[in-house]
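**Q** Following this line, the structures themselves.
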Structure P
Amino acid sequence: MARQPRFYFSLRSPYSWLAYHDLLRSYPDVAGAVEWAPFWEPDERNERALAERGEQFPYAAMSRAKHLYILQDVARLAAARGLAVKWPVDREPVWEVPHLGYLVALRAGLGQEYIAAAYRARWEQGRDICSRETVASIAAELGLDPDEVSGASEDPQLRARGVELLVQVCEDGAFGVPFFVHRFTRFWGVDRLPDFVAHVRSKLAPAAALPASSGAVGLGRSSDEGHAGGCG
């Protein structure tokens, strides 16, 4: 069970992109206090690895009707934030490519910069972030080794770390994103971000003296059981 407040984000999810935007813009104190945990749909290789650990990814496919709703909903939410969405087209995506690439950037101390660049590429430029070429260009932009970052999904150590992160997703019951966890308390969806922020501040402020800041600093499929600005 998570001890430190944890923010599950996905580079694939438009609602994660919006939550990322809101978290950094309006709640930088909480953004700096939480653990940022990547969430992605495992490929067949990682599904087998999860099964060997006795885990099943907590995920449900969404209906076509909900998919069409999300297209409208995200456009509305983005416009309200002054953001313009350029919808990408995913052709046989392998989400280990960008998310394990993130682990390389994180190791180099550039995790936040990588997330920002990947979200910009996907949601503002409409680029395919499962393309190794796209990930390599993001790496070069950040001064990282393009081959190392774009080839992260083939690195055995990073693959193993990825499995551990996916097991963590299963243990936390993170069935969609954005998903926020602190011990036994969970919140799902960008609409629940203010509630998560209030929870974190109430729990951590006495010990960590978190400021109640609101200053500016500049996160497909889901469960069909309701909708709170989240997707899988």
Structure Q
Amino acid sequence: MAEAIVRLEQVCKAYNVGEPNETEVLHAIDLELEAGGFLALVGPSGSGKSTLLNIIGLLDRPTSGSLSIAGEPTSRLDDAEITHLRGHEIGFVFQSHMLISAFTACENVMMPMVVANGRASAAIEQRALDLLDRVGLTPVANNRALNMSGGQQQRVAIARALAMRPRLILADEPTGNLDTQSAEGVFQLMRDENLASGTTFLIVTHNMALATRCDRIIEVVDGRITQGQRPQG
């Protein structure tokens, strides 16, 4: 069995702790994400899947329970250590792309590497160009993001997510704003990258047709994992 890139044990998340309106959103979550997996996270609106994704992505901390990323327990890490772990082990792809519209495709992909290294360099630029080539965007590498189609912008976002060679990519509704053809292209690109590099993908989606093409479907309902089934076929 593949090692776990993410392990949650009895993770709970509550808001307004100690107040009369305290609300627990996640309840005793036990979950392992296998390294190299291509996984779908599904559930109705308000089910807690966004909260779960934020905790896995180290954007929020659990109220109780334990979380390990790439074998690193996170509970005792300070904010600087969390930021470093997130920046090097996790890449993010968002539904709304989150690109800097006035920057070129190449500049957007360079950004995580520039932040990590403190400055741009020829090597960083070449890494960005190589990634854009992998996602089929070499002809538009110097185009500003605001002049690109939704599908192209999402491909830039995937290239940017891969920039730091993370072992885990979290994709939050990455095809939600795209037409059917563009959505298929983006989904297949992520799958191809998963198979080629062994990068783990966790994809939040409402599109069950895409979810069933993943290795495993994790379903969240009312803050609990209800299923972790492997698609049939």
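Here, each number is a calculation from the coordinates, and none is a lab measurement. What you see is a predicted model, and the numbers here were worked out from it, not measured in a lab. Cβ atoms are built from the backbone, for glycine too; each structure is taken alone.
**Q** Tell me which structure, out of P, Q, gives 1.00 once Rg/Rh (Cα atoms, Kirkwood Rh), for residues 34-113 alone is calculated. Display every interim value, and only then the final one.
**A** Working: P: 1.03; Q: 1.00.
Of the structures listed, the value fits Q.
**Q** For which of the structures P, Q does the calculation of FRET efficiency 1/(1 + (r/R0)^6) of positions 42 and 194 (r between Cβ atoms, R0 = 25 Å, to 0.05) return 0.25? The partial results should precede the final answer.
**A** Working: P: 0.25; Q: 0.90.
Of the structures listed, the value fits P.
**Q** If you don't mind, there's one more thing I want to ask. Which structure, out of P, Q, was P(r) over Cα pairs in 10 Å bins from 0, in percent derived from, given a value of 8, 32, 35, 20, 5, 0?
**A** Working: P: 8, 33, 39, 19, 1; Q: 8, 32, 35, 20, 5, 0.
That value comes from structure Q.
**Q** Another question, then. With mean count of other Cβ atoms within 10 Å over residues 58-65 as the yardstick, tell me which of P, Q scores highest. Can you show the working numbers first?
**A** Working: P: 13.0; Q: 16.4.
Ranking P, Q on mean count of other Cβ atoms within 10 Å over residues 58-65, first place is Q.
**Q** Now for a different question. Consider the structures P, Q: one of them gives -10500 for helix-only ellipticity at 222 nm (-39500 (n - 2.57) for each DSSP H run of 4 or more, over all residues; to 500) as calculated from the coordinates. Say which.
**A** It traces back to Q.
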